[in-house]
Structure P
């Protein structure tokens with residue numbers, strides 16, 4: 001797995017875990033044992049290198065997966081790692097794409113999020129109109 005792909009996966013897993021457990025950054029830092037600044041940098045995709053071994057070990061423990069799973073593009077056993085949403089999966093793939101600059105990947109992610117949200121809202125309105 002490339003460095004970009006590994007960092008994108010770590011970012012998505014942190015986001016998913018925080019979303020699932022409804023944790024703020026400080027609470028996630030306390031629970032994981034990783035500093036809030038490091039968690040923030042990893043989650044935002046601002047990290048330029050992998051964390052050191054102790055930090056990877058703490059992250060993997062908090063995410064309830066092995067370090068190998070954390071750095072692998074294969075999903076671990078069902079129910080063990082945080083489940084990624086469609087938006088998080090797309091973001092991981094865009095960030096990992098070597099042909100895209102980080103700025104382009106971010107812009108595409110934001111455009112996809114907006115389009116995805118629009119489709120959900122439109123579909124919801126259509127479903128509601130059919131019921132009436």
Structure Q
């Protein structure tokens with residue numbers, strides 16, 4: 001079955017542009033105004049979203065690591081956010097901006113450990129948002 005014209009793949013598996021926080025000013029503002037939550041591998045900044053849906057941003061500092069390790073960590077966090085954070089907020093009807101900033105310990109964490117941390121955090125945030 002072919003995708004309808006103008007669509008490139010199955011729906012629901014992307015990380016839509018509207019759900020991303022990419023502008024430097026938005027990132028800095030979120031760091032300033034957002035409430036910080038620390039996990040073992042991440043600093044998570046959360047603030048009410050100025051738009052009607054949840055958005056996600058990811059910051060991975062170098063922490064004296066190479067570009068290959070950094071890109072791997074970025075891909076892991078993006079996938080965890082796409083699979084766990086955004087769908088959970090959409091299902092709960094919570095409109096929050098979430099910025100994930102990797103701590104140095106995150107470079108040694110596996111994908112499942114990052115997912116478990118985010119799932120626990122999202123559960124807390126969704127229960128408070130209701």
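Where a number appears in this text, it was derived from the coordinates with a stated rule and is not lab data. Just so we're clear, the structure is a prediction, and the values are computed from it rather than from any experiment.
Structural remarks
- Structures P, Q were shown, and helix-only ellipticity at 222 nm (-39500 (n - 2.57) for each DSSP H run of 4 or more, over all residues; to 500) at -12000 was computed from Q.
- Test item: log10 I(q)/I(0) by the Debye sum over Cα atoms at q = 0.12, 0.18, 0.21, 0.26 Å⁻¹, for residues 45-116 alone calculated as -0.40, -0.85, -1.04, -1.18, pick one of P, Q: P
- Test item: Rg and Dmax of the Cα atoms in Å calculated as 16.3, 57, pick one of P, Q: P
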